[in-house]
Structure I
Amino acid sequence: MRYGEMSCGRFLEELSSKQAVPGGGGASALAGALGAALGSMVGNLTLGKKKYADVEVEILTLNERADPLREKLLSLADADAEAFLPLSAVYSMPKETPEEQAARAKAMESALDAACAVPMEIMEASCRVTELLEVYAEKGSTLAVSDAGVGAVLCSAAIRGASLNVFINTKYMADREKAAALEAKAGAMLAEFVPRAEAVYASVAARLSAKKEG
């Protein structure tokens with residue numbers, strides 16, 4: 001059964017077990033998917049309201065982008081688990097002879113490369129969701145602005161969490177040039193989009209606090 005078809009309870013049960021998957025990568029992908037879903041929720045609560053008629057086309061466009069991102073992130077939870085299996089298999093490969101060691105090293109490098117690719121995609125998709133949430137928070141229904149803020153928090157967690165899955169794999173890559181390039185790409189996303197997600201949260205929190213004080 002694919003993770004997107006599981007109940008929340010079943011997913012959490014598998015996540016908490018001693019099985020290697022799902023793990024942090026799958027959890028990060030789910031966090032990003034939840035962020036996208038909350039963005040769509042804000043959009044759907046905004047559409048059709050006279051007060052927001054002037055931004056309706058823009059909100060529709062946001063929803064058209066958020067829904068595929070949600071589905072992609074759910075599929076990446078499965079892809080993360082699938083990418084781990086070859087890596088796990090490498091550790092059981094024989095390494096007694098020079099030939100076996102060479103074969104194992106080659107397989108390890110290929111498996112590490114694949115294991116990095118999925119969390120990088122999770123980061124990239126979560127960055128795209130963050131961009132949408134910036135607009136949802138600014139132009140969506142004020143009654144749902146807190147949901148945009150929660151979505152941003154989840155995207156920040158998704159980006160940061162997925163980055164750890166990149167770094168744990170690049171750490172063991174023999175090709176240090178490739179590892180450095182991947183780390184730089186992940187680092188650039190962290191540097192730009194975690195602050196942007198946190199800025200959405202801070203903006204929402206400030207608006208809610210000001211409303212309460214008023």
Structure II
Amino acid sequence: MQILLEDFHLIAVNKPAPLLTQGPPGVPSLEALVKEYIKQKYEKPAGVYLGIPHRLDRPVSGVVLFARNSKAAARVAEQFRLHTVEKTYWTIVEGEVAGEMGEWRDFLHKIETEARVEVVEPTAPGAKEAITQYRVVKRGPGRTLLELTPRTGRMHQLRVQAAKNGHPILGDELYGSTLPFGPAAKLPRDRIVALHARRLSLTHPFSKEPLTIEAPSPEAFALEG
């Protein structure tokens with residue numbers, strides 16, 4: 001487990017895919033690993049508090065930030081609620097994205113009976129606006145490495161917007177990708193997608209200093225060409 005930051009109030013970890021951020025008892029999850037790490041390191045036999053202000057989808061890797069006490073959890077959660085936390089992702093998408101940078105604006109709706117979202121008209125019931133800025137990092141044959149900065153926090157926002165704009169994320173069969181990514185998986189739940197939470201920037205809940213946490217991208221993100 002790669003620890004990216006650790007102090008009395010926070011602990012940040014580079015989540016591997018396809019590990020769950022949080023899961024029920026007995027199911028492997030990043031939360032369970034971090035709790036066990038803290039329990040062993042600080043000799044806490046009575047249990048470990050861990051606040052979870054945000055999560056990553058199972059097939060996504062990268063920075064996950066936990067709070068080690070309730071005050072830190074409340075203060076960090078408030079920053080996420082107010083959208084003052086800047087999240088930066090790296091992704092490899094199918095095709096060659098036109099231009100060097102731009103913005104995606106769409107309206108999304110959660111499908112009630114499925115764990116996915118769809119792009120809808122702005123006037124559709126339950127439609128919520130999704131805004132993402134993108135920048136080309138590198139181009140390869142038939143694919144593009146992008147840096148994505150979401151300005152809203154909708155479910156599957158980056159995945160569905162990339163697909164809607166003609167460039168599904170590699171390995172993301174749920175949203176139309178036809179190209180594999182990462183090692184072969186026997187079970188659908190173990191498949192991963194080329195989406196990595198590269199960086200989180202926020203204010204430390206106690207020191208009030210600017211804080212940036214960065215997770216090295218997996219080797220699979222090396223782009224030929």
Structure III
Amino acid sequence: MDISSLRQEYTSAGLHEADVDNDPILQFHAWFDIVIDADLHEPNAMILATATRDGKPSARTVLLKGYDQEGFVFYTNYEGRKADDLEANPACALLFYWGELARQVRIEGRAGRLSEEESDAYFVNRPRGSRLGAWASEQSRPVENRSILEERVRALDTEYEGREIPRPPFWGGYRVEPDTIEFWQGRENRLHDRLVYRRKDGAWKLERLQP
């Protein structure tokens with residue numbers, strides 16, 4: 001297969017300044033509602049890109065678990081690679097790609113930990129298996145084989161039988177506070193629409209970027 005010949009021609013309607021909200025969070029909400037209605041696979045999946053203090057990059061998929069005017073929320077192990085990066089260098093980026101709709105959203109900002117109360121409130125509503133897994137996994141650390149993890153889960157399941165599973169102190173949420181949010185709509189002939197909001201002095205400014 002000639003990979004260089006692979007391409008998708010986009011035929012979706014355009015994205016115009018007059019049709020978007022002045023507030024990028026409200027604009028994201030409008031797009032996300034459409035994504036939910038389209039019944040896409042894991043519509044809240046997003047790429048989280050981080051970097052070490054000296055600039056070594058890393059990216060992985062995480063799940064959006066909430067958003068509001070303060071930012072975009074996800075949860076993780078505080079002792080894993082992504083948390084190590086964010087603690088040393090909170091600057092990060094998020095990417096949502098919804099290929100079926102020829103749309104993507106790019107977000108740049110800074111991440112900070114949620115309060116313990118916010119993390120507790122989310123953790124208690126996770127499925128029991130996920131709560132046990134949070135305790136069992138030493139995220140990003142090598143393990144000899146999968147059976148070791150499975151045995152840890154079985155032991156924890158027995159330990160917490162009939163009892164509430166508390167949130168591990170090494171597990172919780174981050175909120176990415178955005179300073180740039182870009183909305184991308186695929187268009188014909190690669191003349192895509194790109195509208196970007198940048199925060200300055202507490203206000204959002206909208207401008208169009210060339211594709």
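Values quoted throughout were computed directly from the atomic coordinates according to the rules given, and no laboratory measurement underlies them. Computed from a predicted structure; not experimentally measured. Cβ atoms are built from the backbone, for glycine too; each structure is taken alone.
Structure values in brief
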quantity	calculated
For helix-only ellipticity at 222 nm (-39500 (n - 2.57) for each DSSP H run of 4 or more, over all residues; to 500) computed as -4500, the structure of I, II, III it came from	II
Distance in nm of label points 7 Å out along Cα→Cβ at positions 152 and 168 - highest-scoring structure of I, II, III	I
FRET efficiency 1/(1 + (r/R0)^6) of positions 96 and 184 (r between Cβ atoms, R0 = 25 Å, to 0.05) derived as 0.10 - corresponding label from I, II, III	I
Given 11.9 for mean count of other Cβ atoms within 10 Å over residues 88-95, calculated: source structure among I, II, III	I
